[in-house]
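Listed below are the structures to be examined.
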Structure I
Amino acid sequence: MAFKRQQRGMTFIGLLVVGGLLAIAGLIAAQVFPTYIEYLAVQKAAKKAAAGTTVADVRSIFDKAAQIDDIRSISGKDLEVGKQGNNVVVSFSYQREIHLAGPAYLVMKYAGSSQ
């Protein structure tokens with residue numbers, strides 16, 4: 001009996017539960033990571049588009065950058081273009097839905113601007 005009291009650790013069932021939870025977290029992270037990479041590309045494209053002088057020019061520059069970086073969540077027509085002093089400010093916001101299981105979705109809301 002003294003030997004069993006000294007043994008500590010995780011049971012096989014506990015190991016399966018922890019492994020299952022880690023696998024689920026990994027699957028969700030694998031679906032979220034590409035949306036974050038796309039957000040970084042959108043932010044970079046918005047900064048490039050801020051070099052435009054007119055609203056049509058800004059949207060055209062963004063659409064060209066979006067084509068290169070394979071941005072599918074947002075297009076030039078979804079941008080909000082404004083001025084702050086002498087600088088053009090390009091703002092955006094969009095959301096991505098990630099299907100988890102059944103009726104469950106994970107909604108990622110992204111927003112940013114060129115400044």
Structure II
Amino acid sequence: MTPRLGRIAPELPAADLDKAVIYYEQKLGFQVAMRMAQYAIVERDGIALHLFGDAGEHSAVGVHIFTPDLEELFAELRASGAEIAQAIEQKPWGNRDFRVRDNFGNTLKFTEPLAE
């Protein structure tokens with residue numbers, strides 16, 4: 001039997017964890033699932049992101065999240081005041097996506113899956 005992977009939980013650095021949690025809640029619609037002094041897990045629709053207080057030098061990261069509701073999500077996040085780093089674009093390989101940047105430079109790329 002081949003080993004299976006269950007889910008992914010990327011860790012994103014945040015120089016100020018309190019500000020990061022507020023941004024993810026108020027601008028991106030996530031809810032806090034767990035919180036410690038320098039670590040928090042935020043979730044939305046089964047997607048979990050782990051935020052950690054940046055105790056040193058860390059590079060910003062990118063996370064790719066798929067959604068069948070690209071237009072609606074874009075409108076929601078834009079209306080909430082999220083920093084839109086790229087509006088919805090059609091890519092040469094067929095996907096459509098947009099990007100949001102958090103207040104510490106991490107990028108969330110929301111992609112509409114290709115039609116079957």
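Using helix-only ellipticity at 222 nm (-39500 (n - 2.57) for each DSSP H run of 4 or more, over all residues; to 500) as the calculated read-out, with -5500 as its value, let me know the right label among I, II. The value was obtained from structure II.
If FRET efficiency 1/(1 + (r/R0)^6) of positions 37 and 93 (r between Cβ atoms, R0 = 41 Å, to 0.05) comes out at 1.00 when worked out from the coordinates, which of I, II was used?
Working: I: 1.00; II: 0.45.
Working through the options, I get structure I.
Computing Rg and Dmax of the Cα atoms in Å across structures I, II gives 14.9, 47 for structure II.
Work out which structure the value 20 belongs to, where relative contact order in percent (Cα under 8 Å, 6 or more apart) was derived from one of I, II. Answer for the origin of the read-out: I. When mean count of other Cβ atoms within 10 Å over residues 13-20 is computed for each of I, II, the one that comes out at 10.4 is I. When FRET efficiency 1/(1 + (r/R0)^6) of positions 77 and 101 (r between Cβ atoms, R0 = 35 Å, to 0.05) is worked out for each of I, II, structure II gives the greatest result.
Taken together, the values in this text are just the output of simple stated rules run on the coordinates, not laboratory data. In this text, all values refer to a predicted model and were calculated from it rather than measured experimentally. Cβ atoms are built from the backbone, for glycine too; each structure is taken alone.
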